[in-house]
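Bear in mind these aren't lab numbers, they're just calculated from the coordinates by the rules spelled out. No experiment lies behind these values; they were computed from the predicted model shown. Cβ atoms are built from the backbone, for glycine too; each structure is taken alone.
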Structure P
Amino acid sequence: MRTPGDDESLAAGFLFTEGIIQLSEQIAEVRHCGKPSPDKGIRNTILVELADGVEVDLKRLERHFYTSSSCGVCGKSSIEALHTGAAKIESDGPAVSSEIIHRLPATGLANQSTFEKTGGLHASVIFNANGEIDAIAEDVGRHNALDKVIGAKFLSGELPLSEKILLVSGRASFELVQKALMVGIPVMAAVGAPSSLAVELAREFNLTLVGFVRGGRFNIYTGEWRIRQKHDR
């Protein structure tokens with residue numbers, strides 16, 4: 001289940017963040033296939049054709065058989081299985097001011113066109129260090145929205161995102177942190193709360209994790225050295 005739109009990016013982003021493919025060059029083509037639905041004309045099947053000679057670890061498909069819009073671990077067979085090759089963030093990344101963190105939700109919301117019409121979609125937004133939007137994607141599922149925005153960057157050859165900030169509209173789950181780590185994002189902010197597993201993973205991999213970004217406040221859970229407070233020089 002997903003919100004139609006950016007389907008190619010969703011498929012590519014899912015395959016990359018789950019560690020099934022590593023490079024955009026491994027994909028020969030991503031396209032819709034199958035008949036469109038009779039009522040809305042929407043195609044619900046994406047075919048990803050790999051380049052000649054590319055092999056994938058099919059065992060990974062045993063635990064990533066499908067993606068869903070649900071919360072939580074999303075069908076992973078174990079917590080250990082969530083480690084899909086993400087690397088520890090070695091660079092300090094951008095030094096982000098607290099004022100920029102405060103502005104992220106309003107800036108993202110102002111650019112959520114579908115949410116404005118429905119009030120029912122999540123968003124993942126990539127910002128530069130100055131708090132300007134670089135990319136945004138919306139979906140009924142939090143994980144889908146992040147896969148869409150990551151997939152777009154993956155297909156355009158813009159990874160890693162080592163100087164970017166990620167904002168997610170809901171909670172910061174373990175899997176969302178994992179996906180952010182796969183593209184090297186050093187700062188992740190969430191409008192809602194992080195799970196305890198998300199905090200543990202962020203601390204282990206040197207990610208700055210900020211939660212409850214709303215109402216002129218936020219909590220820093222890990223990597224506080226990347227956040228400049230007003231009193232910092």
Structure Q
Amino acid sequence: MAGESCGAQRHLVDPPDRRPWADLPDRYPSYQTCHRRFQQWVRAGVLRGVLEVLAQALHDEGYLDLQETFIDGSFAPAKQGGAGVGKTKRGKGSKIMAIADRRGLPVAVHFESATPHEVTLVHATLAQRFVKAFPVRLIGDNAYESDRLDADLARRGVELIAPHRRTRTSRTQDGRPLRRYRRRWKIERLFAWFQNFRRLVVRYERYAENFLAMLHLACCLILLRGL
């Protein structure tokens with residue numbers, strides 16, 4: 001992922017945005033203490049580790065179904081700038097990539113600058129999955145229609161299902177696999193769940209590691225709620 005390593009940022013931390021951090025319930029310590037502990041967890045990879053253990057356990061118990069998965073991206077405006085921020089017609093921001101399982105639960109998240117096209121981020125998103133197994137089928141909109149990507153994923157045992165663009169002349173996708181495309185609303189629902197977390201609607205964190213940790217925390221909560 002774009003951005004400097006956590007080790008290089010040990011002495012550089014995001015100053016806490018007082019209003020959201022101060023909204024913590026009274027049973028928690030001061031917001032400065034909570035923010036400091038969050039930074040320690042980010043550097044140690046605690047949230048990512050918890051997410052991987054939780055997701056793998058759910059997959060082993062049959063709660064996560066990789067027979068049919070869905071991929072898409074979403075734009076998050078960045079107010080503080082920093083690593084992983086790029087320019088688009090909608091302004092400066094980052095792109096959140098996610099893969100949802102058959103039930104719409106998160107199995108992979110990744111974020112990058114908002115500038116690259118989503119089709120170029122598929123491999124990086126798959127590499128950030130929380131479970132060991134690859135999806136059996138990966139379903140996306142026509143932004144992911146690519147013969148090269150199709151071939152690359154097939155070598156890993158992943159079937160890419162995406163409708164052809166209108167300008168395509170040689171058709172390789174028949175109607176039977178595309179029936180699964182009708183359930184693509186599940187990835188849209190996952191992004192709607194992400195939008196319930198204020199810290200993901202707008203990227204306030206200047207450092208990429210902090211924003212990614214917030215994304216991992218949101219995935220943990222969504223997986224626990226889906227039980």
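If helix-only ellipticity at 222 nm (-39500 (n - 2.57) for each DSSP H run of 4 or more, over all residues; to 500) is computed to be -11000, which of P, Q is the source? Mind showing how you got there, number by number?
Values: P: -8000; Q: -11000.
Value -11000 for helix-only ellipticity at 222 nm (-39500 (n - 2.57) for each DSSP H run of 4 or more, over all residues; to 500) corresponds to Q out of P, Q.
If P(r) over Cα pairs in 5 Å bins from 0, in percent, for residues 26-129 alone computes to 2, 7, 10, 11, 16, 18, 18, 12, 5, 2, 0, which of P, Q did it come from? That value comes from structure P. Each of structures P, Q was scored by mean count of other Cβ atoms within 10 Å over residues 122-129; the highest score is held by P. To which of P, Q does the computed value 1.00 (FRET efficiency 1/(1 + (r/R0)^6) of positions 186 and 202 (r between Cβ atoms, R0 = 25 Å, to 0.05)) belong? This value belongs to structure P. Quick check on the output: 59, 42, 29 is Cα extents along the principal axes in Å, derived from one of P, Q. Which one produced it? Derived from Q, not from the others. Given 1.4 as the derived value for distance in nm of label points 7 Å out along Cα→Cβ at positions 106 and 218, which of the supplied structures P, Q does it correspond to? Structure P accounts for this read-out.
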